[in-house]
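What follows is a set of structures for review.
Taken together, the values in this text are just the output of simple stated rules run on the coordinates, not laboratory data. This one's a predicted model, so the numbers in the text were calculated from it and none came from an experiment. Cβ atoms are built from the backbone, for glycine too; each structure is taken alone.
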Structure 1
Amino acid sequence: MTTIHNIRPFNTRYVIRERSSRYTPELLRTHRTAQASYAYINRQNSVDEWGPTPNWASRSDLAAAGRCAPARAAGPKLSGIALWAQADENAVRYRPDEPTIAHCVGSLPRHEDLAFWRNLIEGFAEDYLVARGMVVDWAIHHQAETDDQPEIAPHVHFLITLRGYDPEHRDYGKVRQNWLRTDNSRKRLAERWWDRTGIVPPEYVMAATAQKSR
């Protein structure tokens, strides 16, 4: 069956406080604040500067969640939603038309267990994001089919810092130009996810097959 799970197995969007002509594709936009994104992936209700979030706590598909981060992001002042509240505050002060954070969604292999998914997610985040200095919060959403509702296929949400987050560091609050901000970097990260999971968009499978047949 063709579903979004295999059609789009990895996708990157951004939280951008203010619209700009430089970021015209609306598909590259997610919740307006990092705090709302955190509440969404963790199925929590919250309040940001625009008011209360929808009732995401009523959903029952949160399977696991965690954080992968460099050592300098381990302070208690950055725990939980505090990091993302800080990101929103910095977006007010520094270039609000630039991305606040990235929000990636990746399909997870079916018929695996939670331990497998967690190891996959944390290894991917450590290798390709944390190693470059970024903080990553992740959450797995999955729910088996029941008589009352269809299956929610297993997938993971990644929230990724795109600005300096350490108040003791000279780049605090500023956009990091080499942190997942270009078409090429989005494409490379998606290809790495496809390699790790074995879930590849159909058009890439067909292109590879055609290439081999030549």
Structure 2
Amino acid sequence: MKTLLQIKSSLFGDQGNTSALGNHFVEAWQAANPDGTVRVRDLSEQPEAHLSAEHVGAFFTPEAERNERQQEIVAHSDALIDEVREADLIVLGVPMYNFAIPSQLKSWLDQLARAGVTFKYTENGPVGLIDNKPVVVFAARGGVYADTPNDNQVPFLKQFLGFIGLSDVTFVFAEGVNMSGDHKDLALAQAKTKATQLLDDVASAA
């Protein structure tokens, strides 16, 4: 049975453009995979704490030496990592806030970056320890940033996801959504069309 993990990071929940695009894709995936499982993590409703010295201390303390609080911190991180490991397909909704990814998404990603768990260093450089799988990123922006020096999201997400083993990443953009109502409608419609075209490819790979 296939499993899809959907991560939403819009401050506006399901009213956000990236959540709406992700939901559209997930609904189509469910129709094509009626026996599949969808797991949803909405980071506006379930925000992760920002990375702290307490978190880092817990991650680097040997298991046998962790106190109760450190065990709780590591167990929570392990659960988030397990969701990623168990998914056959991951869908990320990523709005652009002040030229970057949402801070709540960064906090979730920080929970996944664990030396010896999701990546390791070797003589030939770092190696990701999560089995590769398709990741579809729905990225909505108020202006037009794709393929320009001002797009900080794509390089960061490709680098981070690849670092932990997820190199099969596809971006679906809805750009200029704040430029005008007509431009927004067109951008979202084009993104939905691309998402539909992607579905067969990623579903067969998942």
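Assuming 12.8 is mean projected area of the Cα convex hull in nm² as calculated from a single structure, say which of 1, 2 it is. Intermediate results must be reported in sequence, preceding the final value.
On the way: 1: 13.7; 2: 12.8.
Clearly, the read-out refers to 2.
For structures 1, 2, which has the highest computed value of distance in nm of label points 7 Å out along Cα→Cβ at positions 44 and 140? Intermediate results must be reported in sequence, preceding the final value.
Values: 1: 2.0; 2: 0.8.
By distance in nm of label points 7 Å out along Cα→Cβ at positions 44 and 140, the leading structure of 1, 2 is 1.
When helix-only ellipticity at 222 nm (-39500 (n - 2.57) for each DSSP H run of 4 or more, over all residues; to 500) is calculated, the result is -14000; to which of the structures 1, 2 does this value belong? List each step's numbers first, then the result.
Numbers: 1: -9500; 2: -14000.
The structure behind it is 2.
Once distance in nm of label points 7 Å out along Cα→Cβ at positions 68 and 108 is calculated for every structure in 1, 2, which label goes with the largest value?
Result for distance in nm of label points 7 Å out along Cα→Cβ at positions 68 and 108 over 1, 2: largest is 2.
Name the one structure among 1, 2 that distance in nm of label points 7 Å out along Cα→Cβ at positions 4 and 156 of 2.6 was derived from. Display every interim value, and only then the final one.
On the way: 1: 1.9; 2: 2.6.
The value was obtained from structure 2.
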